[in-house]
Structure P
Amino acid sequence: MPLEDEFCDILKKARIGQGLSVGDVSGMAGLSGADISAMERGEQVRDRAAVQALAEALRLRAEPLAQIAFDKWVPMTQNQPEWIQTVYGSIGGYGVQGYIVYDEGDAVVIDTAYNAPAMIKVLDKHKLRLVGICLTHGHADHAEGIDRLLEHREVPVYLGPEDIELLAWRPRAELLAAPADGHSLRVGHRSIHCLATPGHTPGGICYRVDDLSQPVCFVGDTLFAGSIGRSNPSNLYVTHLRSVNHRVLALGPDYRLLPGHGPATTVAEERNHNPFAAVE
C-alpha cells in the first residue's frame, strides 16, 4: 500500500499549520515561490539541497523528508494480529479503513471506514457481539454509518466531546460516551485504552491495546506512515505535534500503528522516518 501523503502533502501541511505563506517559505529557504508552489502541486523536487532548505524553513527533519522525496521510503510490511479485522471503504474514491477488535465473541468497531454494511457483514460472519463503537474523531469518513451499526445493536459510542459537533448524525445522548484520557473498555479478555490526542481535530482519541506479543495503537488521522493528518483547524498544529511526539511516539518501539488511511507502521519506523517526529 502506498503512503497516504507524498512530499507535496507534507510541505503543505507543515506550511499551513505554521501559518506561513509560500512567500514566507521562499524567503526562509532561498527558493523561488514558483518552485515551491510547483512542488506543492506534486512536481518533483530537484535535489537534496532544496529538501534541506525546505526542511529547515518548515522545521521538519531533513533526512526523513528526503527519504520520502527521493528514496520512496515505505514502512516494512506488518503482520496484523489475528484478533483484528480491517474493513476498507471509500468516500468519493478516497480510501479509508476501520477496524474490528474481537475476543471471546465480543467485538469493538474502531472507526466505520464509511462502510457500515461491511462492518456488519464481518460481525455476522464471525458471530461477534458488538459491545462498543470507538471513534478516533468525528469526520464522516471515520464516523458515517454509526446509525446503521446502532440499528444492528445499541452500544456505547466513544468520542471526544469536542468532536460531537462534527457528526453528521448523532446518537441519542445516553449512547454517547466521552472517555477520559486513560479510560479503558473491555472486549472479551482484552482492554482497549483511550489516549487523548487532539490535533487533527479538537477531540481526537487514539486507542491502544497492550498485547504482550503484538501491541497495537489505532491512530486514526493523528499519524500516517511518514506524515500526520491535516491539523483541523490549522491553529491546532502545535497541539497536534505534541500529541504525535508525546503520546503516540512515546509508546514502545514495537507498537503497531494502524491509521485511518495508508499502510500500517510502527513506533520505531516513525521515530526514524517521519519528518514530523520530534518536531515541535
Structure Q
Amino acid sequence: MPYKILEKARLNSVVWKIKVHAPTPAKAARAGQFIILRIDEKGERIPLTISDADPAKGVLTIIFQEAGKTTKKMAAMKAGDSFADVFGPLGKATHFGKIGKVVLVAGGVGIAEILPVAQYAKTCGNFVATIIGARTKELLILEDELKKWSDRLIVTTDDGSYGTKALVTGPLKELLEKEKFGLCYCVGPDIMMKFVAETTRPFGLKTFVSLDANMVDATGMCGTCRVTVGGKTRFTCVDGPEFDAHLVDWDEFLKRQKRFVDEEKASLAAFGEQHKECMHKV
C-alpha cells in the first residue's frame, strides 16, 4: 500500500518534518523506536527515528536531515506524494520507567529523537532536565515542544548565537556537579555521544545512548550495524538502538561509521583519476 505524506514543513535549512499516513506502525510505535522507509520500488531502505505517533489517526511524524541521495529526494517530495514502504516499528522501545531525576542530552537532528523520550520520561513521573545544542541558532529545532515536557531546558549553540555558548557537555558537567540524577539519555552526533559518556562516567551516572548505526536490512541478518557493547557483539537494529554508553566500544564504532564515507571518497577519487586519464587520451 502507498504511504501518503499528509503534511510537510521545513524546520531549518537542512531539516524537514513530515507526517505520513502509516496506520500499522503508528499503532505500535513507542519512544526510542524507528522505521525503515523506501521512497519507491528501486529506492534504498533508510532508517528514520519516529518523532511522534498518533495511533487514532494512523499518522507518524518523521523528522529528517538532508544528507544523502534519498533524504534529498525526500526533501523534494510534497504533501500528497507517497512512499512505497514504511516498515516498523523496529528496535527496542525505551523502558527505563520512573527513576526520579533524568537528564536528557541531544544535539543537531538528534533533538528530534529526544522529544519522544522526553514525553516518555515525563509521563512516567520523572523530573526531566533537557540539554539541547546546535552549531548555530538557525539549526536549532523543537525548543518549544521540549519545553512542554521538560522541567528545565538548557539551550546551547557552538557559536553563541543563541542560548549558552558551549558544547552540551559543558552544562551537563555543571549540572552533575550540583545535582544528583538517576539517568542520562543522549542522542546526537556520534562523537558528541562519546564525550557525553565520558562526561557522565566519573559521576557513575547510568547513561544510555541511541546509536544511529549504518544499516542495510534492519533485521539482524546482514551484520552491518553491529557494535561491541561490554565486549560482546550486538546489532543496533534488533538489540538497540539504545545501549549502555559506558559499555560501547566507541573507537570501533566511530571507525565503522566512517567506512561508507571513506569508500565513497575512494570511489570518487578513482572516478576523478579515470576522468583525467580519459581526457588526456582525448
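What follows is calculated from the coordinates using simple rules that are stated; it is not laboratory data. Here the structure is a predicted model, which means the values were calculated and not measured. Cβ atoms are built from the backbone, for glycine too; each structure is taken alone.
What to note about this one:
- At a computed 2.0 (distance in nm of label points 7 Å out along Cα→Cβ at positions 3 and 35), which of P, Q: P
- Read-out relative contact order in percent (Cα under 8 Å, 6 or more apart), computed value 18, structure in P, Q: P
- Source structure of the calculated read-out (helix-only ellipticity at 222 nm (-39500 (n - 2.57) for each DSSP H run of 4 or more, over all residues; to 500), -10000) within P, Q: Q.
- Structures P, Q were shown, and Cα extents along the principal axes in Å, for residues 51-202 alone at 53, 34, 33 was computed from P.
- Structures P, Q were shown, and FRET efficiency 1/(1 + (r/R0)^6) of positions 19 and 211 (r between Cβ atoms, R0 = 30 Å, to 0.05) at 0.15 was computed from P.
- Which entry (P, Q) yields the derived value 19.6, 72 for Rg and Dmax of the Cα atoms in Å: Q
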